[in-house]
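In what follows, structures are represented as structure tokens.
None of the figures in this text is laboratory data; all of them are computed from the coordinates on show. Note that the structure is a prediction, hence the values are computed from the model and not measured. Cβ atoms are built from the backbone, for glycine too; each structure is taken alone.
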Structure 1
Amino acid sequence: MPRDPMKNFPPHSPARPASTAPIPLAYFEHRREQIVRTIRQLVEIESPSDDKPAVDRLNAVLAAKFTVLGGQAKFRKSTEYGDHLQVDFAGASAAKPVLLLGHSDTVYPLGTLARMPCRVADGRIWGPGALDMKSGIALMLAAIDALRSVHGELPRPVTVLLVSDEEVGSASSRRITESLAKQSAGVLVLEPSFGRKGAVKTARKGVGAYTLKVTGKAAHSGLDFERGQSAILELARQITRISGFVNLKRGLTLNVGLVEGGTRVNVIAAEATAKLDVRVARRQDAAAIDRRLRSLKPFNRKCQLEIEGGMNRPPMERTPGVRALYRKAVGIAKQFGWSLGEAAVGGGSDGNFTARLGIPTLDGLGGVGEGAHASHESILISELPRRAALLAGLIENA
């Protein structure tokens with residue numbers, strides 16, 4: 001085992017780095033296998049969003065782990081989803097806390113481990129939720145443990161929030177997330193990084209979900225064709241119209257991902273529906289596309305249109321607060337000889353909520369890997385020490 005670089009420094013030793021200097025990368029390299037073991041343990045506790053008992057089991061394990069590190073854990077009750085886990089840590093300063101934000105739910109149903117077991121191979125940890133985002137939770141634990149071990153206490157207050165419904169829209173947790181963010185100096189989101197080089201995310205698109213329903217009139221397609229009013233035909237025309245709303249230069253996309261309609265091939269369809277996924281890069285486009293969708297008019301006036309849904313996540317825009325937090329991260333990474341990139345991505349996270357409030361937010365601080373939500377989901381073990389070191393540095397300096 002390599003020598004622990006901090007072994008000869010007792011707590012509060014003058015030889016220790018000042019609070020503005022990051023903990024040496026070698027410290028986290030020495031603890032890499034410990035981080036790997038934690039990730040494996042978390043992946044092997046399945047936690048699908050729609051299984052409250054399963055998510056509650058994982059959160060109970062996590063509460064115990066954070067409590068051992070000196071945190072005060074409490075569960076924010078939820079009836080439909082798992083209880084959300086909040087952990088508060090005191091700090092040496094009276095500064096506002098930094099919020100470490102993540103989620104404990106995954107998209108994988110119970111039993112996925114039987115066909116997709118957690119394993120270590122080819123320099124990676126493979127398994128359901130390894131990347132999105134149980135490695136991010138393990139990095140929270142590693143960074144907090146390091147700061148307490150090196151400094152004797154956390155340099156500032158820290159709040160950890162792990163919600164249980166992020167993968168299904170965060171309906172039950174959004175209010176909690178926004179409330180804690182308003183009390184925080186900054187928000188560090190431990191969602192997966194972007195790409196093999198581990199870029200952080202400084203912008204995310206807003207996300208919307210809509211359902212367009214068309215009601216026509218049924219008739220026998222052979223005997224009474226002219227008496228029918230096809231909901232399917234009307235929906236097809238509306239889909240063509242909606243496709244014209246796409247504006248790639250502005251980062252505005254609409255995808256009709258699911259279409260249903262009709263009862264039998266020889267019956268003119270009385271009903272048809274389409275489900276739309278909407279993504280916007282700019283806040284003003286969210287309101288504009290909502291108006292356009294709700295103002296759709298039927299081509300066939302004997303058909304009726306209904307539109308339901310709306311935007312469930314605002315866009316995370318690259319605000320001055322986001323840019324300032326990113327610059328701090330770049331400076332910390334540079335001290336490790338690492339050039340930290342940034343990315344704007346199409347997917348949303350709970351960081352969208354906090355950034356919209358004007359709270360400095362940096363996303364994508366979690367594991368480096370690929371295959372989120374897929375059978376090849378995995379993370380690079382070699383990148384874990386750098387991610388933990390970066391997070392610890394940001395907690396100190398955010």
Structure 2
Amino acid sequence: MVSTKRHKTKYAGIFYRIRNRIGGPGEERVYYAVFKQDGKMRETKIGRQYKDAMTPAKASHIRSEIIEGKRLTQKEKRLKEEAEREADESRWTFDRLWREYKAQKTVYKGKGPDQNRYDNYLKEPFGGKEPKELLPLDVDRVRLKMLKAGKSPQTVKLVLALLRRLANFGAKKRLCEGLRFIIEMPQVNNIKIEDLTAEQLDALMRAIDEDDHPQAGNLMKMVLYTGMRRSELFRLKWSDIDGQRSFIKIRDPKGGVDQNIPLNDAARDLLKEHPSTGSPYVFPGRGGGQRVDIHHQVNRIRDRAGLPKDFRALHGLRHVYASMLASSGKVDLYTLQRLLTHKSPSMTMRYAHLRDEALKEASSVAAEIVNAVMIPKEEKVVNLEVRK
């Protein structure tokens with residue numbers, strides 16, 4: 001039932017109309033207030049009997065607050081919310097920048113981790129702010145809060161890097177003004193080179209040959225032979241292997257651009273003997289689809305070989321591959337960078353000291369050869385007595 005009839009109450013300026021009940025059958029009262037404002041009589045809706053638990057006494061109290069300027073009318077609330085919404089739509093806050101940043105990324109490999117970083121550490125303190133509103137103290141508080149919570153400097157650095165990236169994105173696209181200060185990144189010392197001794201490598205190869213899993217051992221060997229990343233091997237398809245030109249195409253590598261690496265004889269022989277299941281993937285997962293994990297199987301081989309528990313069974317072997325090449329003295333760092341498909345030389349430089357040591361050893365060989373052919377001084381003394 002819809003009625004425009006006013007029903008008086010015992011409270012001055014408060015009346016109600018009968019309306020259909022919201023959220024239930026029947027009818028309910030809808031309370032209104034009339035009051036004078038700026039010389040004019042005004043009417044405003046206060047609330048519903050059931051939906052808002054409104055009573056005449058409560059409505060009268062709200063009317064008093066409106067007259068005293070302590071509360072807004074329904075219309076004033078609506079106008080204020082609309083104004084705020086329009087203002088928000090014109091402001092490029094970090095929440096809005098984050099949405100736009102994701103929308104413009106056609107390829108975003110780190111989206112999942114970045115989403116967690118934003119939701120857990122950036123959204124609450126910065127989501128409603130524009131980059132220009134931030135102060136160095138605001139960022140310092142987030143940094144200290146994370147460190148006190150036991151987060152590693154590397155985790156803090158990745159969170160702050162995302163914050164800086166979003167601010168730079170907004171400034172580059174001319175959406176908003178960027179940060180007015182430089183974010184200080186925490187010092188991180190996470191350079192780790194995993195290597196194996198000759199004895200450990202021998203034990204590992206024996207453990208691989210003794211294992212009966214059809215893929216785990218060959219995956220580990222492929223890392224040792226080619227230096228490929230785990231994710232690259234999981235994505236590797238038979239069609240990516242060019243036996244005629246002896247190349248392996250690495251699709252969608254960490255650097256972003258497809259690359260070719262050599263198919264050496266050891267890798268070629270391994271792939272010839274590797275079982276083909278009819279899947280397009282060389283190391284398929286369930287149902288012949290792309291594999292997503294194999295850590296239980298490769299860790300079992302690692303443990304059987306007696307390697308340290310903190311040795312990463314696949315990524316660690318990539319380090320072993322790089323260390324072997326660098327320490328051989330036969331591979332320069334640029335070539336090593338190409339083989340490892342590093343986007344920049346900074347990652348490859350961690351192996352520079354191994355190459356330098358190999359070069360030092362190689363250079364000492366020349367001195368040893370020269371010294372070996374030199375005639376000792378005492379042999380150059382002429383025995384005059386004999387000549388007589």
Structure 3
Amino acid sequence: MKNNIKTMTHVFLTGLAACLLYAVSAGIRSNYGIMLTSISDNSGVAYGQVSLVLAISQLVFGIMQPVFGIVALKKSNRFVLMMSAILMALGMFMIPYSTSVWTLMLALGIILPAGTGGISFGIIMGAVTLKLGEQKAATVSGLVNAASGLGGAALSSILRSTLSTVGLGATTFGLTILFLLLIPMSLLLGSQSISAVEETSENDESMGQVFKGALSNKNYLLLIFAFLTCGFHMVIIETHLYSQFVSYGISETFSAFAYSGYGVATIIGAVISGILCSKLKMKNILAFLYSARAVTTLLFLLAPKTPAIAMTFAVISGLTGASTISPTSGIVGKMFGSKKLGVLFGFAFFSHQVGGFLSASLGGLSVEMTGGYVMIWTISIILCVLAGIATFIMKEE
């Protein structure tokens with residue numbers, strides 16, 4: 001009985017630390033836009049230039065994930081999580097004192113997003129898997145993934161309130177303190193465990209050997225293609241779906257409501273996916289999710305564009321959205337071990353960002369060339385079908 005209580009407490013504290021870390025890191029990253037006008041007014045830097053800084057921050061976030069994965073492999077997850085919390089705090093603290101595009105680029109474009117790249121899903125789940133093992137970590141991964149949505153919603157409300165009442169300086173100072181509080185969470189999550197000791201021998205591999213082994217694994221390459229497709233599909237939704245609803249004559253109010261439904265469904269889908277990862281083959285979960293995206297998107301394009309159809313499509317898109325993250329990270333961990341999860345999931349996530357960049361660019365081009373979104377959605381349907389096939393035929397062991 002005592003052992004069961006001790007185990008449950010260990011799982012709870014580990015999961016709580018992981019959720020808090022990812023909620024804050026992903027939450028601030030999804031709310032840069034709320035701070036954009038205040039940062040522009042405070043710094044005297046033009047709105048368009050601040051937007052460019054934020055665009056650079058997205059690239060830095062994507063690039064730093066595999067970089068910090070390498071550091072975690074050579075040092076430890078604890079070291080990366082602590083260092084990243086400090087980088088986040090430093091970048092946020094510097095923002096109100098940045099009065100040129102170059103100092104703002106350093107604070108908001110490089111230091112802060114580099115920190116969020118270190119406190120990423122791959123690094124966090126690498127630490128969780130070492131502490132809890134694959135079975136328990138699979139369930140926890142869904143909660144951690146869902147925490148990003150909850151963190152984004154909470155920080156969105158807080159930022160809107162504090163920016164309008166106490167201003168940018170006090171807001172960024174409060175966030176700096178919050179980021180520093182992630183350090184004790186990092187200590188809790190990154191502490192040593194039996195499973196960590198068991199895998200220390202894997203540290204002997206060089207980075208060249210790690211990447212050579214991964215990139216020569218056809219299953220990992222199939223997974224990367226599928227995750228690139230995930231980014232392609234998700235960014236269409238995140239950047240164009242609201243405008244698409246409005247273009248169909250659906251009111252802006254209802255379009256925003258449907259988009260909120262997408263956000264809530266994303267959280268629910270993430271939790272369900274995490275639970276299923278501990279019970280089913282994760283490659284089959286991915287195959288179902290990508291196939292479901294293809295089918296629902298095709299039906300949406302063919303269906304009459306009514307508010308009910310828009311809401312249904314938004315909710316289903318949310319349920320099948322971020323839910324790919326848990327099985328993708330789980331398969332990477334199964335293939336290469338927990339110690340390599342940070343670097344190799346980080347590399348896969350970078351492909352996700354590349355897919356997002358492509359669809360964000362092609363989405364605008366689609367509207368300019370055709371006056372609508374059918375072209376970009378058609379490309380996404382084809383990619384989702386291929387991703388469904390790729391994940392179904394792959395081996396996750």
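Largest in distance in nm of label points 7 Å out along Cα→Cβ at positions 77 and 325 among the labelled structures 1, 2, 3 is structure 2.
helix-only ellipticity at 222 nm (-39500 (n - 2.57) for each DSSP H run of 4 or more, over all residues; to 500) was computed and gave -9500; which structure, 1, 2, 3, did it come from?
Going label by label, the one that fits is 1.
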